[in-house]
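Asker: Following are the structures in question.
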Structure 1
Amino acid sequence: MNLDLQTTWVDSIAAVSADVLGRCFPPSVEGSWWYTALEAGALGDQFRFSYLVLQQAGQSVGVVPAFTMDLPLDLVAPPLARRLLQAGGRLSAWLRYQRTFFVGSPCADEGLIALPPEWPLEQCLPVIVQAVQQRAAAQRSSLVVWKDVPAANWLPLDRLVSTEKFFRIPSFPGTKVDLPSGGFDAYLKTLDSENRYKLRKKLRQSHAQGDLEVTCTQHPGPAELQEIFALYLNTWRRGKTKFERLTPEFFRAIAKAPACHFLILREKTRRKMVAFMLLFRCGWKAINKFIGLDYDYTGDWFMYFRLWEEAVRWATATGARELQSGQTGYFAKRDLGHKLVPLVNYCRHRNRLLHTVMAAVSRSITWRTLDDDLPERIAAPNPAAGP
């Protein structure tokens, strides 16, 4: 197949034709509405968004989302390197934050290269790599990272390691639960006996604390969005891993997306919002994107598990076959039957010395060094099997 591709960069997803977006974004991932919300989310102090548009004979045919940020290296460094970066002075500060050009999207669990279904990535990759390298250099980015690459793309992207001198490191794995038909009771039967017993016990204790009103709304009003954002901040502040900090503007923007649903729990007597989960319904998949909890409801309330119960009920009622749950909170998710989804990053530093040092350090990075609630590794998936 002779593709004869040309490339151009644009700074907004709105500059990409609707036909390309409709053809190239799979229904099981966040679509153009996701990037529209990120752009409207007043995140410019954290990320600068751009999109590589692939063209053939003057017509746009594909798009590659990207963004630039000052990456804190201690987010992914192994423990010893992390302590050195955090304890140093000016030199450490210069090393700790690296201007990084990412291929992918912040907050999305998998990096996306949106091509027509009939176009193989390996044939488009040389053109994409050249355009990415040029864009990163123009923006004076020290690092280039192909972010959270799923197993289906490992084989073609491994050429970056052999021909473009990238190094490959594990990323925080995604998590997912396969949902059987039959609702929450059928889901419980998929858990092993110990985890099923523990979850039922927690839910019994939680329900004994009091009734909660459960609603799932697509377009919450200003007052509800204010409550939602306050709960989001509660949970964000407690998180061990912080890649982004969302804003009220983002929540207002994402609430307009047709795929977006807010699962909300309220205390019945005071009508106080005590938990929420932002859910996307994408093709055959439901995506649990963000949560927020009121930590006054501790102990036997088991609010996270109460929220999870309602999320499974909602997802199965909509016919979803899978519930995807993101890249953090592994300790609780393990007991809820989540499978880990391996993802990797491909990285290159423009400074040869620093590249050599980082490549050497990367060999000691494992899931356990990223998050101590993770195992060292699991058996690698079959890349040819697809996601």
Structure 2
Amino acid sequence: MRIPLNKNTIGASEKKALNKVFDSGYMTMGKVTKKFETTFAKYLGVKHAIYVNSGSSANLLAFSAIQDNDKYRQTNHKKFFLKKGDEVIVPAVTWSTTIWPIAQTGATSIFVDSEPSTLQMKISEIKKAITKKTKAICIVHVLGNAGYIEEVRELCKKKNLWLIEDTCESLGVKKNKKYLGTFGDIGTYSFYFSHHITTVEGGMIVTNDDYLANKIKSLRSHGWTRDMDDASNYEKKFPEIDPRFLFINVGYNLRSTDMNAAIGLVQLKKLKKYNESRHMIGKKWNEAFSHLKKKGLFFPMEITKGTKASWFGFPVLCKSQEMRNKLKIHLEKNGIETRPIICGNMTKQPGIKNIRYRIHGKLTGADEIMDKGIFWGSSPGMTKTEINHVIKTINGFFK
């Protein structure tokens, strides 16, 4: 038996929607993309959703949107836009493309520790890490769990800081009945193949801020005004330039296609069912492994208060690094695919030497997660036989 991290959830309905786009003859970003954005925004209860080609691109645009790079800014924002040398607080346990966009804005990443129990940023360390140079906090909701977003939101309001939510691993998860990604100024999501829903490749940015939404739309497409709701304001300023080809910023090409969006529209209808399945699997495994936790052998991720988790995978911390390594070998031999917990302690990755960063305090929690952590898949397509195979394999190892 082989149990991958995730199973292909693209079926007949997605293929039918894809063929409809092919038959239309219009496959680049157009009406279907717009419909996906509108439907996604309505689902989360936000004003704007902007579709891009990956979750990593969503993060890049999120930080570019709060960068001081708009010479024609028309906004009354009281928050300070990012300049070179400003600081952004981030978790030490995260994915690489949460961090790289910060460096690409010229800002400095300030790494704070993460809790081994929940895998989320330590709220106490976030408070201590704030300096006069701090301009933003980036919360990463790790592996279907929720960070301490309500506390951080209040902190950002008090300190007048931008709040970015990297929700690429927790789509559809609620914290006290409010969707993750909708608490801050900007939320980002990923639709990569192994995520909660897929568009094969793709990502989404959400915000309730009109200015940020329009800026992101421009940055997504070369700095162009074409997709901006307030394009007429810029056209009046530059009447000598053809309004069809007016560029006001240094942007990128991070657009996706109507083909990907068509898949996303079908997948979004299935999200609730998928997340319920992941929640059920996580609950069943927690119950099955409770005796191992009591014995201090390994510890499944604890869910933060007020959160109904949608387990992106099933992460656990073993008693020791040696035990984790042996468990990994045992699981793989029995056909159960495994991964480390994201990048582990990001400051130990060699690529970190290429960016501006500072470590706040000690990262003992992040080190523990890196040394003792492992996770395997909890995809919604898992059968009872597969779920029980994991239980049997784990219990067999500890016997």
Structure 3
Amino acid sequence: MAKLPSQIEMLETLISNPSISSNHAHLDSSNLAIINHLAEWFENIGFNIEIQPLPGQPSKANMIARIGDGEDGLVLSGHTDTVPCDESLWHFNPFEFTEKGGRFYGLGSSDMKSFFALIISSLADVNVSHLKKPLTILATADEESSMAGAKALLKDQSKLGRYCIIGEPTLLKPVRQHKGIFMESIRLIGQSGHSSDPALGNNALEGMHEIIQAIIDYRDHLGSRFTNQNFAVPFPTLNLGHIHGGDNPNRICGQCELHYDLRLLPNMPMENIKNNLRDIISEVAQHRKLKCEFTSLFDGTPALSTPANSTIVKVAEQLTSTPSNAVVFATEGPYFSQMGMETIILGPGNIDVAHQPDEFIEKQQLELAVPLYRQFIEHFCL
């Protein structure tokens, strides 16, 4: 068996290899360097490795590392990509793993490259040849932009395991629920003309004003109909995030575009709500004789809701001495649930510093995570 790098050396390697995913092509980068390093490390401790290229994306891939025979095993999953960053806003090099004041800084340190090194460290004292149930490690691509890696696994329908832990940053507290999300663009096309006579055109900006009010009314309707007190924000949210229209104050606005996102609670029908919104918006546009175009900015990720009495939740609560909770950020969890796995989110680090300049993970979180993951492996696989 080849000698593995130390935990710090692995962390340094993972951070120093950019693996940004973005819907903007000039920011997007490959994750293959990360995948190849992980494949080598897990192969060196006895895992069988499968690298799954993403369809139509030769520079992106998932890694599936398996050891042990049988079914009903444990899956430990993380994404290999990060969001883009503006290096000018950082006080540290985002692509160097830098220690200062009990913290380790670097892009992806918390969200969520550290997870993989910690899993390998947790296996250091485990005789993997004695596993009674299989252990599977997933390393996915493009979670931050499209969920394409998780969607490819779902489409493949491989039997990966029965219990799944996603190592997103939760301060090592178990999470069994999170909201779903989708994002859309609305584009109204009217008729420009000289502003001195409104009859010369059809103002798309005024039409969008009416549509915004209709969207807010529908948002209020959803908030009164759906609530879940497990969430800090116990109702669905709809954010009007971007608007642009017209080109000059003395010209009737001929086009206007609005972007919004909607975050849904578990058990809210995503497609029905998306279609209801489109119908409401189309009715206003038709009334004002405006052409309306919809573009999906993000097709959407469903909400996650793993039952409170499920085995994975009860074991996680026992091992962490912490009740499970709910978060507002989205993960790949719903796709793994659709594959038949009981899924929770539990990882080191704080989501509040993710996607921020000077992202970091506390050294103490790294130290606590290793024995905790070892306990999960021993419980479910030994």
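The numbers here are math on the coordinates, done by the rules we state, and not lab data. Values in this document were obtained by computation on a predicted structure and should not be read as measured data. Cβ atoms are built from the backbone, for glycine too; each structure is taken alone.
Asker: If mean projected area of the Cα convex hull in nm², for residues 98-257 alone computes to 14.6, which of 1, 2, 3 did it come from?
Answerer: 1
Asker: Rank structures 1, 2, 3 by distance in nm of label points 7 Å out along Cα→Cβ at positions 146 and 242 and report only the one at the top, that is, the highest. It would help to have the intermediate numbers written out before the result.
Answerer: On the way: 1: 3.2; 2: 5.0; 3: 1.7.
Checked 1, 2, 3; max of distance in nm of label points 7 Å out along Cα→Cβ at positions 146 and 242 sits with 2.
Asker: Ok, one more. By the measure distance in nm of label points 7 Å out along Cα→Cβ at positions 178 and 346, tell me the structure among 1, 2, 3 with the highest figure.
Answerer: Once distance in nm of label points 7 Å out along Cα→Cβ at positions 178 and 346 is worked out for each structure, 1 has the highest.
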